[in-house]
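In the part that follows, the structures are each spelled out as structure tokens.
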Structure P
Amino acid sequence: MATKPRRIGAAKAKRAAGSEHYAKRIISIEEKERLYRRWIDRMVFDRKANVSGACLHFYSNTDRWTREWDGNWFFMDESIRSHGKLLAIDTGRKGAKPMELYDPVSRTLIFMDAGYYGWLKSAALALTGDVLEDNHRIFSVHGALLSAGGKGVSLIGPSGTGKTTLSYGLLLDPCVKLVADDWHFFKFVNGDATGYASEKNTYIRADVASVWKEYKRLLKGAKLDNRGRAVVDVGRAIGKNKLEMTAEMRFIVLLQRDRAQPIVRELDAEEAVDYLVRNDYCNPHTLQSNAWKRKVRKEAFLTLFKRCRILLLNTVETPEQSLQRIKDFVGL
């Protein structure tokens with residue numbers, strides 16, 4: 001009996017998109033200070049993390065995030081002053097909805113009632129990205145970065161388009177190494193665009209192993225959270241030699257799911273930037289989008305894309321078929 005092809009389904013896309021729904025608001029430093037004073041003495045968990053060279057200070061009034069946080073990030077010397085603060089607060093109110101409050105003056109992000117580590121991880125990266133963007137012209141990409149034969153391949157797309165599935169499928173190729181599976185940073189160095197890893201270990205969905213059986217060993221024994229995810233050391237499953245911290249960005253694969261559109265199309269830099277702008281840079285976690293931020297981001301991505309070949313891939317086919325199209329594009 002023929003097996004029905006597996007697809008990156010619309011139902012998964014709908015669930016993934018819905019998972020990003022929480023309210024966000026910019027607050028004044030005065031409001032931040034009131035909230036900070038109200039909650040700071042109740043914090044039972046307190047860590048500093050090294051996120052791409054920035055020091056992020058994390059506090060929480062619950063220790064439920066201890067395992068994920070400590071496994072996810074590189075440690076930072078406790079004597080280093082922080083570049084930003086993230087407070088994860090469980091208010092204890094029944095039915096409380098998640099709320100993210102950000103003070104850009106003090107670089108303090110207060111996340112009320114997150115209930116899900118994935119949001120806190122993305123909040124940590126968004127906060128770090130806000131600091132690096134303003135002070136160091138280092139920009140965030142909500143997407144995977146792999147090194148294919150020494151050339152960086154960035155996969156970017158809205159939630160549910162198969163970014164994670166295709167990244168881990170590509171990683172199975174012997175010539176491919178992982179830099180980041182969900183979020184990376186980039187900056188321009190001597191005319192080249194260099195992409196950087198953001199995390200020590202990856203926060204991965206268990207269902208990746210349902211598509212690529214090779215990852216079952218990676219998730220064996222992992223303690224999954226309430227969203228079926230776990231922080232794991234990918235190097236234990238595929239070998240430490242399959243991990244890299246940086247890659248020169250040469251290929252961009254933009255993802256979409258639209259049966260009315262072609263399966264593949266190469267884009268020029270301007271078309272690719274238009275795609276990102278229309279899709280809010282495929283990053284629902286961005287903290288600020290004022291006129292200045294929009295200007296510098298657009299300029300940075302235009303400069304990046306002029307240095308890369310760009311493919312718009314419609315992931316309506318099976319993961320195996322979409323993966324082969326990426327391999328053909330990057331020359332694997």
Structure Q
Amino acid sequence: MALLESKDRELKVSVSKSFLKTVSAYANYRTGSIIFGMADDGTIVGLPDVDKDCLRVEHMVHDFIDPRPRYAIEVDSRSGTMTLTVFEGPDKPYLYEGKAYIRNDSSTTKADPLELKRLVLAGKHMSFDQLPADNQKMEFGSLKQRLHDRLGVDRFDRNTLRTLGLTDADGQLVNAAALLSDSNPFPGIDIMRFGESTSEILERARIGGCSVLDQLDRTIGIAERNYTFEKVTATTRERSERLPLDALRETLANAIAHRAWDVPATITVAMHPDRVVVTSPGSLPSGIEREAYLAGGLSVPRNPTLATVMFRLGYIELFGSGVPRIREAYPEGELPPRFDVLDASIRVTLP
């Protein structure tokens with residue numbers, strides 16, 4: 001079976017400067033290979049002088065990629081092909097002629113300004129929630145109350161914020177603190193409750209301007225009002241759910257903890273009679289594949305400071321356990337939840 005181009009494989013008939021864009025992309029985002037002497041359809045055409053081209057590739061990577069990435073070259077003298085494997089590196093962004101590149105399926109494109117900012121942060125081993133917040137005057141009544149109720153913390157001061165990682169080395173409040181503050185400036189949660197069709201809107205709520213923890217609790221409150229009912233018999237009164245609210249709570253908590261907060265978009269919650277659909281901005285973080293995400297047990301938190309605070313407060317469990325816990329909330333034999341990893345968002349459908 002012929003090799004074809006993919007996200008982690010590029011095929012080149014000959015050596016030209018265009019391959020350097022893909023070197024940048026692989027060093028920035030994920031390890032991949034470039035095979036020289038092979039056509040786009042996988043046909044081996046060979047290089048006229050594979051040893052000479054090997055030296056050319058080495059010199060071009062050294063001369064044009066900054067900083068220099070880690071790579072390996074394997075030459076097949078019989079077929080006249082050469083495989084350049086470029087390893088994802090820690091010193092991002094890796095630039096070709098001053099520009100960073102990203103690999104999309106089987107094509108390589110220039111990283112947009114937002115992606116470049118993310119690469120710069122990754123190179124500093126930082127995340128968006130660890131950057132200094134724009135506003136340094138914040139109140140934390142909601143967080144203070146939850147620390148008291150859930151962890152028995154009676155004293156709340158600057159030392160508490162530092163212990164939670166909500167200040168940086170200079171004592172500045174970070175974005176994670178802003179998200180947990182009473183006047184959180186970031187986009188909130190947009191809720192729409194539909195009738196039998198999406199053209200029939202029964203209720204609309206936009207929750208924002210408050211701690212993400214309050215946003216979570218208020219959203220669950222709306223769901224409880226619409227998806228719970230009581231079964232009454234002659235001797236008992238039982239509360240029942242039309243969908244597992246534990247699954248919704250876990251979905252919302254994970255959406256808040258792991259969404260892309262550098263994107264000015266809300267988390268959307270679409271409530272239908274037979275399902276709830278939660279869509280959070282941002283696809284999977286760099287370093288985690290769809291299969292690993294769905295399997296659970298592996299997590300690269302996009303917002304480690306926020307996620308750690310939510311973990312301490314009991315809103316989320318161990319990193320990487322969200323998807324399994326959502327699935328476990330559904331009894332065997334019932335329609336399972338659905339997880340869609342899209343280019344710019346993650347969508348969870350809860351029947």
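No value in this document is a laboratory result; all are computed from the given coordinates. Every value quoted in this text rests on a predicted model; they were computed, and no experiment measured them. Cβ atoms are built from the backbone, for glycine too; each structure is taken alone.
Upon calculation of Rg and Dmax of the Cα atoms in Å from the atomic coordinates, which of the structures P, Q produces 24.8, 89?
The read-out comes from structure Q.
Please state which of the structures P, Q yields 2.7 when distance in nm of label points 7 Å out along Cα→Cβ at positions 35 and 291 is computed from it.
P
Assign the value 12, calculated as relative contact order in percent (Cα under 8 Å, 6 or more apart), to the correct structure from P, Q.
So the calculation was done on Q.
Out of P, Q, which structure matches 1.5 when distance in nm of label points 7 Å out along Cα→Cβ at positions 163 and 179 is calculated?
Source structure: P.
Upon calculation of distance in nm of label points 7 Å out along Cα→Cβ at positions 267 and 315 from the atomic coordinates, which of the structures P, Q produces 0.7?
Structure of origin is Q.
Given that mean count of other Cβ atoms within 10 Å over residues 91-98, derived from a single structure, equals 18.1, which label among P, Q identifies that structure?
Attributed to the structure labelled Q.
Looking just at mean count of other Cβ atoms within 10 Å over residues 51-58, which of the labels P, Q belongs to the structure with the highest value?
Max of mean count of other Cβ atoms within 10 Å over residues 51-58: P.
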